[in-house]
1. I have 140 for volume of the Cα convex hull per residue in Å³, for residues 47-150 alone, calculated from one of the structures 1, 2. Which structure is it?
2. Where is distance in nm of label points 7 Å out along Cα→Cβ at positions 31 and 335 largest, in which of 1, 2?
3. A value of 14.8, 48 was computed for Rg and Dmax of the Cα atoms in Å, for residues 255-366 alone; which of 1, 2 is the source structure?
4. Suppose you compute helix-only ellipticity at 222 nm (-39500 (n - 2.57) for each DSSP H run of 4 or more, over all residues; to 500) for every structure in 1, 2: which one lands on -6500?
5. For distance in nm of label points 7 Å out along Cα→Cβ at positions 119 and 407, the calculated result is 4.5, so let me know which of 1, 2 that is.
6. Could you figure out which one of 1, 2 the value 83, 58, 33 for Cα extents along the principal axes in Å was computed from?
Structure 1
Amino acid sequence: MASELKTSIGEVEFSALMEPLGPFEPNPEIAVGFSGGVDSTALLHLATRWTRRRGGKIFALTVDHGLRAESLAEAKLVQRRVKALGVTGSILRWEDHKPVSGIQNAARQARYELLTRWCRRMGVLHLLLGHHQEDQAETLLHRLGRQTGADGLTGMTRLRETNYVRLLRPCLGTPKARLRAVAESYNLEWVEDPSNQNLAYARVRLRKLLPSLEAEQISAAALAGTAHRLASVRKTLECQTAKVLAAATELSGFGYARIRLDALINVDAEIAYRVLDRLLGAIGGHLYPIRYQLLVNLLENIQESGLKVSRTLAGCIILLQNEHILIAREAGRCEEQKTIAGPWQTWDGRYRVRITGPRIPKKQIFFIRPLGSNLGQKIIGKNTKNSLIGLNPAVRKALPSIWDHRGLVCVPHLGYGRTKSNTASVIGAQIEFLPKRPVTNAFFSVV
């Protein structure tokens with residue numbers, strides 16, 4: 001049995017692993033998240049053969065987090081090896097502010113953001129990631145320690161569909177030793193990331209525990225198998241959650257959601273937690289689920305008192321409005337002023353925006369930021385539409401507004417635009433409400 005776990009993965013077997021993750025277009029274009037470690041090196045080798053046999057193109061994307069002085073040099077070394085394989089590669093640099101705490105979580109989110117943004121820009125639909133069986137086991141143990149709900153215990157999924165990209169993990173059920181065997185059998189070179197041995201990180205400490213757990217019959221395979229079985233349970237709960245959302249919820253392009261109070265009071269608590277998580281995630285611009293205990297506390301408040309006093313949670317304000325629960329973005333938690341660069345700019349994890357107009361000055365710089373209360377009230381005062389007059393102040397304050405060096409340019413949601421004598425030079429903006437995490441969890445798949 002031990003020898004089987006170290007057997008290399010052949011082309012036929014890898015094709016079988018890819019099959020349930022389809023369908024794939026003719027001549028598919030595939031991107032691989034490539035750190036240069038043994039797992040991603042083996043995956044790139046297998047994926048390159050799979051893609052080329054189908055007449056497609058493959059790209060290797062290396063993220064430089066910039067957390068160590070030598071990280072850029074290592075990324076360049078990794079990409080030289082990519083080039084030697086005849087694969088097109090690219091280095092994506094994390095240049096944003098680095099947090100003092102929670103650095104691994106922030107780096108992981110930044111990595112996904114950089115990878116998916118590249119795929120969206122280049123029109124590549126499929127992004128392969130090198131997670132394996134031990135990664136799944138570590139994820140399950142990590143979430144157990146955080147007292148996560150049933151959703152968290154399903155671990156990672158082999159197939160996850162986002163707004164633009166399909167995240168595929170073909171080797172999620174495969175032991176790490178078999179990926180190493182692929183690299184060794186083809187004499188592939190890889191790099192070792194020293195952070196993978198740093199005991200300051202929880203995941204590293206959990207990884208060190210796996211051999212001891214296996215001695216007690218709690219193997220990585222058993223943990224990964226448990227996660228897979230729980231995934232089927234999660235899928236059933238997701239269907240029930242979607243029914244409640246469809247029947248009782250209003251989701252507005254103005255960046256808020258409303259759900260009937262009775263829908264949260266009369267439904268099973270486990271479904272209610274999911275409903276609240278989906279709405280808070282979408283309105284708050286979060287990619288990952290809200291902490292389970294926070295949802296429990298919020299639901300208790302709603303069911304026991306009907307939410308007589310407004311609450312804030314996950315960057316949202318939650319209040320009672322005409323027998324409905326209103327969930328709006330907390331203006332003070334919105335992303336701060338951001339320069340609009342490129343044809344489309346994502347803002348606050350919820351909106352896509354682009355500047356429009358027949359004559360946009362090439363050197364003019366535009367910014368996007370939350371509207372705030374004073375300006376919102378002034379604009380509403382000039383507008384006779386009843387639907388806007390009745391708009392909750394919390395919603396207005398968090399609306400996206402476009403600015404330049406002269407001041408406010410436009411607020412598309414309120415129909416406001418700075419007027420000019422020459423109408424041909426009026427600048428506007430197209431804004432789409434497109435949360436990072438959809439309200440319905442259609443991207444969660446069991447394969």
Structure 2
Amino acid sequence: MAVKLTVTWANAGHALLPDALADIGVELPSGELLTPTSRAPGRRSFDIPSSAGRVVLRAAFSASFDRVESIEPIEVEVLRAEQAFDVSGESITAIETPPFGAAHPLVESDLRPGASQSVRIHTQFVNITPFWMAYAGFADDYLENRDPRVDLVVLGNTSGDPKIWFASIPEACAAPPSPAVGCLVFYRPSGAKYDRIDQIHDMFGLNRYLLKPVEAPEAIAWKRDKLALNPETGAPWLWIRCGFEDALARSGKAVVMLHPWPSALTYGSATSAALPSLAEAAIRLLWAEQRVGKERRGIHLGRLGLAGFSAGGLPLFEALAQNRKRVDEVYAFDARGAAERTAMLAAWMSERPAACLRMTGAHQIEANAAVVKAVAGSRRGSELSERVTVLPESAAAYDQPGATPHWDYAIEDFPGLRSDADVRHQFAIFGGFDALPGPFARTSLQRFLEDSLF
């Protein structure tokens with residue numbers, strides 16, 4: 001008598017899940033590996049002897065890409081999972097897998113007595129960090145300047161677009177205060193168009209958001225904590241680094257920040273009703289790799305937040321419209337679309353018992369003020385207004401020297417740019433409105449995280 005076990009996984013045949021590199025095996029106590037009785041893309045079947053006692057399912061998935069310009073061919077293991085089962089009669093039972101205190105997070109079992117036993121391996125996201133670091137320009141700049149308190153994992157989406165996501169994981173996620181791990185999804189403005197994982201990418205734009213600036217006068221313009229002269233153009237460099245990693249670490253919050261990486265401004269499923277399940281899948285993979293919830297039970301997606309800057313406000317507000325019943329935090333950094341979504345934002349605040357709305361402005365100062373007014377005028381306005389932040393409250397914060405010390409510091413070498421709308425716009429994602437000049441500021445993101453309910 002044998003127990004029939006079928007192992008399946010989704011999106012088989014995807015470039016990141018080639019069947020030829022899917023190593024799925026069942027190991028007997030003797031160390032012998034069972035030969036599959038049948039195999040097909042996304043499926044392997046095994047006959048397990050009923051006398052086996054205990055077996056171990058071992059699944060490893062690798063991807064391989066040919067030479068890309070000067071980069072040699074690369075093969076990388078992108079996902080691995082192991083799960084032990086006790087065998088009894090015609091059925092098997094999944095046993096606790098250290099360090100999860102339950103079955104492996106990526107192994108979902110349907111083990112009904114007397115029926116064919118089936119196991120599904122979660123393959124929505126896989127870890128493609130080595131591929132990205134090989135193909136991305138300015139990856140070396142990131143590695144040299146990254147915050148050691150934050151782990152960056154590059155995720156490959158095997159079911160659609162965006163194909164690439166980034167996960168920033170601060171140290172606090174290793175031991176979250178509860179099994180519910182927060183997630184903040186950030187929508188950037190348009191980036192370069194891409195069609196494949198295995199092509200040349202550019203990390204310069206991502207570095208602008210992740211890395212913190214430096215105050216060293218000798219640093220090149222795009223690394224400075226203030227406007228500085230770009231030696232390549234002779235014009236001031238406006239795009240101060242935002243320091244997201246530093247903000248995550250200093251906030252102390254157990255929040256994974258996800259960056260779905262658009263092709264141009266196409267965000268695909270990242271703005272759809274599928275977003276919560278995608279965030280859940282990302283958290284599941286990171287837990288499986290023990291990057292969140294180390295040796296913790298029951299890790300899952302907790303509070304979900306959305307953030308966006310500039311034209312990234314358009315996908316931000318679309319994602320909110322599709323997920324109003326699940327999103328609890330919104331950070332709109334001078335985000336386009338606020339004026340058109342005023343009524344929705346006020347309604348969302350009223351619908352969610354613990355919603356938090358944080359906004360910065362330059363182009364959107366008037367639109368943000370209209371949102372604040374709409375929230376205040378709602379049925380629970382006085383209560384809700386306590387969880388709304390707007391920075392600055394008016395253009396006077398930019399206009400008047402001394403009103404915003406860090407803004408004064410940022411433009412001190414170019415005072416003629418004080419009224420420049422684009423300079424203000426780029427400052428709005430960096431922030432530091434309540435910081436003093438000098439060492440790296442307490443940015444708007446850090447403040448919003450510290451004030452959050454994550």
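1. Computing volume of the Cα convex hull per residue in Å³, for residues 47-150 alone on every structure in 1, 2 gives 140 only for 2.
2. Ranking 1, 2 on distance in nm of label points 7 Å out along Cα→Cβ at positions 31 and 335, first place is 2.
3. For Rg and Dmax of the Cα atoms in Å, for residues 255-366 alone, the value 14.8, 48 is produced by structure 2.
4. 2
5. Checking each candidate, the match is 1.
6. Considering all the candidates, the number was obtained from 2.
Values quoted throughout were computed directly from the atomic coordinates according to the rules given, and no laboratory measurement underlies them. Keep in mind the model is a prediction, meaning the values are calculated, not measured. Cβ atoms are built from the backbone, for glycine too; each structure is taken alone.
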